[in-house]
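K.L.:
These notes open a run of structures that come right after.
Read-outs throughout are calculated quantities, based only on the coordinates presented, and are distinct from any laboratory measurement. A quick note: this is a predicted structure, and the numbers were derived from the prediction, not measured. Cβ atoms are built from the backbone, for glycine too; each structure is taken alone.
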Structure P
Amino acid sequence: MEENSLGGSKYLLLIVDEASGCMKGFCLRAKSESEDCIKTIKTYIMKVQTQFGKKVKFVRHDGAREFATNSLKDFYEDEGIEQQTTVPYAHQTNGTAERAIRTIVTIGRSMLHHAKLDKCFWAEAAMTTIYVMNRLPSPKIEHKTPFEIVYKSKPSVKHMHVFGCRTYILTPKEKRLKSVQGISTL
């Protein structure tokens, strides 16, 4: 992204499950911090395998340096995961992830514009977009939601509000001094 997020992140790592379409995003401070990226990928794969009892069969990526480390290659080999590298500079060969990233960035920018929020909120907008997209029906999976495929239950959207809407902070009675006007936050 052009600007660092409030948390200092500059990059979005997106993992897309090809079977369900479910997405998981991670905000990273730098691509050069490949140890963080490697740890994030390893942790996520182990979590998927433990939480859902499903074996990750392959990982497809664009061949960027942060994905081509010996540490990750060894991990994939130990776990029996096939590593597929797409053709360099041919983004269409990694179509699912590339299209998802483009959609997330476009929707995120629209959300920031609509909420009149600064660009430094890009990470929050991206994560919100991923959250919402995981709860939208998809024709690719028989009009079910990615959430429904993964968690075996229909998602609730009752708790959702407009991105950037006015919220109020709940202060315990013991700490209240006076009435506080609503504060525009996420």
Structure Q
Amino acid sequence: MKSKLFVIGKPIKHSRSPTIHNFWIEKYSLNASYNKLEVDKTEIKDLIQQVRDGKIQGFNVTIPYKKIMTDFVDEVEESALRSNAINTIYMVKDKIIGANTDGIGFISSLKKDLSFNINSNTNVMCIGAGGAAYGIVSSLIDLSPNTIRIINRTKSSGIKLIKHFEKFTQSKKIFETTLS
């Protein structure tokens, strides 16, 4: 049986996820398909049921639904709890799991592709304070860099991200700079 995977959001037309995922599906000869699906909030419950029924094996989540997916899943991984955003839905045994893979994917790329390691002597700059930034900053905090500087166009979004993570840092290590 061919695995059915999706990325959902609204709008979704802009998403390049199917191009990227289908490249790897083809490269590794996986029996799967990955498509984009524009859905309204009212349709999410039905998609979750399709995962439960085995009709869909899972899906990724983008704007505007990352922050509301906790309402639809049985369990939330720590990555998603801390970042307050779910971007991946899958099933284990009889439970629908919500995860956030933004941070772990970003950190993995830094290490593998750039041979760049973050430690307590590293000063990090995160450009942007949108949805993916929450997952990335969450994973950066785990690596205990010296500082994390958030650079964003709008000051309020940068400050909101910083305030969200203050409870996860032992000292004032996250700073904001506005691009304007």
Structure R
Amino acid sequence: MLKDTSCDVLFLGSSSINLWDNIYRDMAPLKILRRSYGGAALRDMLYNYDVIARGYHPRSIVIYVENDLAGTPEDLTVGETFDFFRLLTNRLQRDYPDIPIFILSYKPSLARKEMIPKHEIINALLQEYASKRGGLTYIDVASCLYDNNGKLRKDIFKQDGLHMNQNGYDLWTAILKPKILESIR
């Protein structure tokens, strides 16, 4: 366990958070703690909750987990994924009352184009859920990944077509950072 458990932002997530190489620079001057790992699914977040999410003193929390709808045989349905999001946010709100929680939308990717329709459905469910529940804010980090013609940008992904490069994270930073700063003032 970390000695200093206080932070401005507790990032919980999968590889898109874990592989954000410049997250500390991009989010400065915010103090962040990153609790993420590649391949993480919402089921994992709940199973490992006491290790990855408890015992911290954040001023805000950001959630990005997309591997429950990844196009694999282990995938959950959209409904099951939504249920796991609700379980996770319920637990976070119980443990961190009065702390703003940001739910990032599922992002489209070149490697998982066939999953975009399911991602759009879960994003709509998450947006509606957050709008009706206090303390939750849905942030669309997917729309910025398309060009003016509605095509998914290729210049924002690493060679695997799944994970973003710094160009993609720059787009996320421009959207996310001001919202976090506003929430903790």
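K.L.:
semi-axes √(5λ) of the Cα gyration tensor in Å, for residues 15-86 alone was computed and gave 24, 15, 10; which structure, P, Q, R, did it come from? Write down the numbers at each step before the final one.
P.N.:
Numbers: P: 19, 14, 12; Q: 23, 15, 13; R: 24, 15, 10.
The read-out was computed on structure R.
K.L.:
Could you tell me which structure in P, Q, R was used to calculate distance in nm of label points 7 Å out along Cα→Cβ at positions 23 and 103 as 0.6?
P.N.:
Working: P: 0.6; Q: 2.7; R: 2.0.
It must be structure P, since only it matches.
K.L.:
P, Q, R: which one has FRET efficiency 1/(1 + (r/R0)^6) of positions 39 and 119 (r between Cβ atoms, R0 = 30 Å, to 0.05), as calculated, at 0.65?
P.N.:
Details: P: 0.65; Q: 0.15; R: 0.95.
It must be structure P, since only it matches.
K.L.:
Taking distance in nm of label points 7 Å out along Cα→Cβ at positions 79 and 167 for each of P, Q, R, which is largest? Please list the in-between numbers first.
P.N.:
Working: P: 3.1; Q: 2.2; R: 4.0.
With respect to distance in nm of label points 7 Å out along Cα→Cβ at positions 79 and 167, the highest-scoring structure among P, Q, R is R.
K.L.:
Next up: Quick check on the output: 60, 38, 34 is Cα extents along the principal axes in Å, derived from one of P, Q, R. Which one produced it?
P.N.:
Details: P: 60, 38, 34; Q: 49, 35, 34; R: 43, 34, 30.
Value 60, 38, 34 for Cα extents along the principal axes in Å corresponds to P out of P, Q, R.
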